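*Asks:* The next part holds the structures, each set out as structure tokens.
Values quoted throughout were computed directly from the atomic coordinates according to the rules given, and no laboratory measurement underlies them. None of these values were measured; they are calculated from a predicted model. Cβ atoms are built from the backbone, for glycine too; each structure is taken alone.
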Structure P
Amino acid sequence: MYDRMQTLTQEQMNKIHGAAMDILQNTGIAFNEDEALEIFKSHGFKIDGKKVFFTEEQIRKAVDSAPSKFTVTARNPEKSVKIGEEDFVFVPGYGAPFIAKPNGDQREATMEDYDNFCKLVQTSKFMDMNGFMMVEPSDVPPETAHLDMLFSSIVLSDKPFMGSPVSKQGARECVEMASIVWGGKEQLKKVGPVTVSLINSLSPLQFSDEMAGALIELARADQACVIASLIMAGSSGPVTLPGVIALQTAEILSGITLAQLVNPGAPVIYGSTSSAMDMKTGGLSVGCPELSIVVSATAQMARYYNLPSRSGGGLTDAHIPDAQAGAESTLALSTAARNGINFILHSAGILGSYIAMSFEKYLIDEEMCGVIRKMIKPMEVTDDSIDVEMIQKVGIGGQYLTQPKTFKLCRTEFFLSNLMGRQNQAGWKAGGSKRVDEAATEMLSKRLASYEKPEISPDIEAELSEYVMRKKKG
């Protein structure tokens with residue numbers, strides 16, 4: 001397939017891999033978690049204090065035991081998803097402490113906002129999974145907020161959901177809540193992954209105790225983990241992108257190795273949202289072209305290891321859903337989808353380099369997910385889809401509008417926009433001359449009003465609620 005984005009040669013990927021192996025063997029990775037160090041030690045890894053050193057043989061063994069594709073089972077089995085190889089999912093934004101208002105102001109996010117995002121995901125034709133920490137709610141205690149978010153993710157939507165990696169205890173509670181839904185821990189093991197959790201390295205070359213501990217608990221329960229690196233080129237990583245890719249490869253592979261030592265065959269995803277430091281402001285830029293270059297390289301390196309991949313999606317540095325936000329987000333989102341990323345996190349809603357979620361931006365990004373999925377769907381080139389007979393019947397100078405096939409396919413053959421304006425100027429002015437973000441504000445209330453809570457056993461919901469209350473009381 002022809003693509004003007006750089007396709008790394010086998011020699012170039014071997015060179016990146018070789019550099020990562022050099023880093024892993026001679027510099028090592030610090031794991032700030034005692035159980036992780038014990039696991040590495042028990043498997044014969046060289047350890048110096050908190051630093052773990054890896055041989056290529058140890059890395060290869062771990063990578064070879066991880067699946068190239070797996071299924072995440074939803075509460076509603078019809079909404080289960082496959083991740084890996086040719087299958088990919090769109091997942092909403094993650095980790096924003098603020099809500100961006102339509103005028104560009106920000107306010108602290110609340111649990112009501114989180115619940116509303118769950119409802120938008122449930123009513124979406126294009127979001128494949130529910131998120132976790134789509135916003136960080138300020139009106140619930142931070143030490144137990146993950147319980148409230150997991151409860152909402154499970155009860156308000158029957159799509160697969162992201163799990164809680166906030167700590168070893170948080171991951172354990174995530175597994176226990178999933179076990180309530182699926183009939184116990186043994187039954188959960190039989191089902192396989194029902195969550196995907198985000199495990200971030202602490203660049204450069206570290207894993208925090210919270211992340212390493214959560215990874216161990218989730219892998220032990222056979223729950224999927226994205227092992228991700230967010231390197232800021234020129235700050236927490238080299239200024240050159242090949243150096244960034246080598247560094248993140250070392251970090252990701254070390255986390256994957258830990259997961260496989262805990263549970264050989266545990267589902268993992270090779271992940272990155274590494275990008276560049278803006279040399280004018282000193283801050284992280286996710287709207288820059290360098291992010292998309294890294295996204296493409298990450299997808300290729302994941303395929304090099306025969307692993308599913310993750311990157312960011314609709315990312316922007318803009319603070320309102322304006323032209324900058326649309327351009328930057330569409331560039332990153334389309335790059336991820338077209339280059340073969342399997343788990344596209346931050347597909348919808350993010351503004352200001354992860355600082356805020358916007359309901360309007362969510363709806364705009366969500367529609368772009370639909371556009372991109374349509375754009376990359378292969379055409380079926382058959383005698384019927386070409387239909388030479390109809391073309392000959394219409395002949396020279398004829399029209400196709402009243403042909404039976406046009407009537408048959410007029411509602412299904414093309415992407416029908418729910419949000420983007422396609423009317424002429426007179427129609428646009430008659431409709432109030434709305435910008436797309438203004439149309440999204442209007443649509444938001446309609447979407448939330450259309451929400452219907454999916455069916456869930458009253459006994460399971462009551463048990464989940466009781467579990468959350470008990471854990472909050474300590």
Structure Q
Amino acid sequence: MKHYFHGGIHPADGTDKLLSNQKPIYIYMPKIIEVSMKQSPGSVCEAIVKAGDKVSRGDLIGVPKSFGGANIHAGISGTVIDVTTHPDSFDKDVEIIVIKSDEINDNNNAINSLRNYEEGIVDLSDYSRDDIIAKMRDGGLTGLGGAGFPTHIKYETKKPIEYILINAAECEPYLTCDHMLMKEHGYAIVNGVLLFVKAASAKKAIICLEDNKEDAFTALESIISDKGLPIEIKILPTRYPQGGERQLVEAVLHMEVPAGQLPAKIGVLINNIGTAKALADIVLGDEPLISRVITVTGNVKVPLNYLVPIGTRYSELIELSGGYTATKSRVISGGPMTGSILQIGGSHGDLSGSVIKISSGLLVLEDTPKEESPCIRCGECERVCPAGLAPFKIDFAAIDDDIKLCDKLYATECISCGCCSYVCPAKRELAYRITEAKTEIYKLRWESDD
């Protein structure tokens with residue numbers, strides 16, 4: 001059966017991935033980490049430590065202030081040397097906990113590269129659904145693929161769940177952190193997937209990856225083959241944005257998530273492959289979510305994937321990768337299609353920010369500004385839109401500040417994938433303006449609810 005979704009593009013030829021997926025994951029432990037109390041757009045936490053406090057690796061240092069927050073833990077053992085603030089993209093102050101490693105505790109700071117549950121399938125009979133969900137909550141588990149929503153909330157659903165889809169598509173250009181996880185930590189991933197199945201009382205899990213990751217498929221298939229596990233691996237055509245939730249459901253299950261609803265509405269839960277590995281670490285390794293793999297790639301001397309504590313400074317990772325090689329660099333957190341710009345020009349020493357739970361990549365590109373020209377109404381953006389929208393029409397409405405018309409044109413169904421901007425011959429910033437319009441629509445809805 002053919003696996004496809006509506007629309008989509010091929011923004012890269014594969015050479016972008018080869019920059020960073022040919023070398024093993026490099027484990028790095030910094031001497032100082034700067035842990036933000038905002039680990040995703042909808043997550044804000046409050047620091048519960050102060051300068052001078054001693055912390056051990058895994059200690060709770062931040063607790064949620066809102067529904068979308070998740071516990072934050074110390075990634076290294078040491079001393080809190082400062083609790084400062086830094087404005088976020090909305091100019092709201094966010095607390096930053098700065099921890100310096102104590103040399104006496106250096107052995108405690110080591111990241112274990114291999115543990116027992118990474119060497120075989122673990123018996124999960126002693127773990128109940130409630131046990132697993134509680135550990136998700138206490139361990140600060142969030143989605144590692146982008147949105148960073150607390151995983152335990154997703155699994156507290158009362159809706160019957162039939163399928164768990166494990167998103168291993170990693171369709172965004174340049175990023176290879178998930179690919180490398182599958183190659184090097186297959187058993188931990190499989191054990192994490194089995195924990196998801198048990199937590200949801202699901203029929204089975206389907207690991208979904210694109211056909212440009214044959215080595216990852218081979219690694220995982222060798223683990224689950226002939227073991228009677230409720231896990232299936234589905235190979236999908238390489239096409240962006242294959243990893244979008246609705247696109248994955250459409251391609252794999254040939255079902256449609258109703259507009260304005262979540263996949264749970266049709267009996268499906270979706271988790272990133274890295275989140276499965278993190279769940280195994282929490283439940284089976286008794287280690288909260290304190291580290292992750294991040295791809296540092298593009299115009300740097302040594303593109304590589306790093307396993308680092310949450311809070312590792314971006315500037316330090318660029319330094320490890322040999323610095324910028326671009327004449328004028330544009331630094332992006334995430335991938336080139338959906339990532340956010342951190343810096344344009346300047347040196348890597350001036351780069352601010354640190355690794356958070358949703359930091360999948362740190363991408364350096366040559367900065368090439370572009371100028372918009374008038375829309376020629378070619379309809380190409382409409383053809384490739386995976387959400388089935390007419391981006392050029394929403395763009396016109398957004399420019400006219402007609403937010404109600406944007407709403408009527410279903411702007412809130414936009415997944416901000418950037419396909420429309422990518423194919424636009426007039427180089428119009430369609431995705432940006434539609435995303436801004438979507439934010440304004442939600443603001444109006446919240447105000448009307450008040």
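*Asks:* Suppose you compute helix-only ellipticity at 222 nm (-39500 (n - 2.57) for each DSSP H run of 4 or more, over all residues; to 500) for every structure in P, Q: which one lands on -8000?
*Replies:* Working through the options, I get structure Q.
*Asks:* One of P, Q was used to calculate distance in nm of label points 7 Å out along Cα→Cβ at positions 146 and 162, giving 1.4; which?
*Replies:* P
*Asks:* Next up: Using semi-axes √(5λ) of the Cα gyration tensor in Å, for residues 266-377 alone as the calculated read-out, with 30, 21, 10 as its value, let me know the right label among P, Q.
*Replies:* Only structure Q yields this read-out.
*Asks:* Upon calculation of Cα Rg over 2.2 N^0.38 Å from the atomic coordinates, which of the structures P, Q produces 1.02?
*Replies:* Clearly, the read-out refers to P.
*Asks:* Right, something else. Output the label of whichever structure in P, Q has the greatest value of distance in nm of label points 7 Å out along Cα→Cβ at positions 178 and 370.
*Replies:* Sorting by distance in nm of label points 7 Å out along Cα→Cβ at positions 178 and 370 in descending order puts P first.
*Asks:* Consider the structures P, Q: one of them gives 0.95 for FRET efficiency 1/(1 + (r/R0)^6) of positions 226 and 250 (r between Cβ atoms, R0 = 30 Å, to 0.05) as calculated from the coordinates. Say which.
*Replies:* Of the options listed, only P reproduces it.
*Asks:* If mean count of other Cβ atoms within 10 Å over residues 210-217 is calculated from each of P, Q, which structure is the one that comes out at 17.9?
*Replies:* Q
*Asks:* Please compute distance in nm of label points 7 Å out along Cα→Cβ at positions 42 and 242 for structures P, Q and give me the label with the greatest value.
*Replies:* Structure P comes out on top.
*Asks:* Given 0.85 as the derived value for FRET efficiency 1/(1 + (r/R0)^6) of positions 58 and 274 (r between Cβ atoms, R0 = 25 Å, to 0.05), which of the supplied structures P, Q does it correspond to?
*Replies:* It must be structure Q, since only it matches.
*Asks:* Identify the structure, out of P, Q, from whose coordinates distance in nm of label points 7 Å out along Cα→Cβ at positions 322 and 442 was calculated to give 4.0.
*Replies:* Q
*Asks:* As an exercise: Rg/Rh (Cα atoms, Kirkwood Rh), for residues 298-353 alone, calculated from one structure in P, Q, equals 0.92. Which structure is it?
*Replies:* Q
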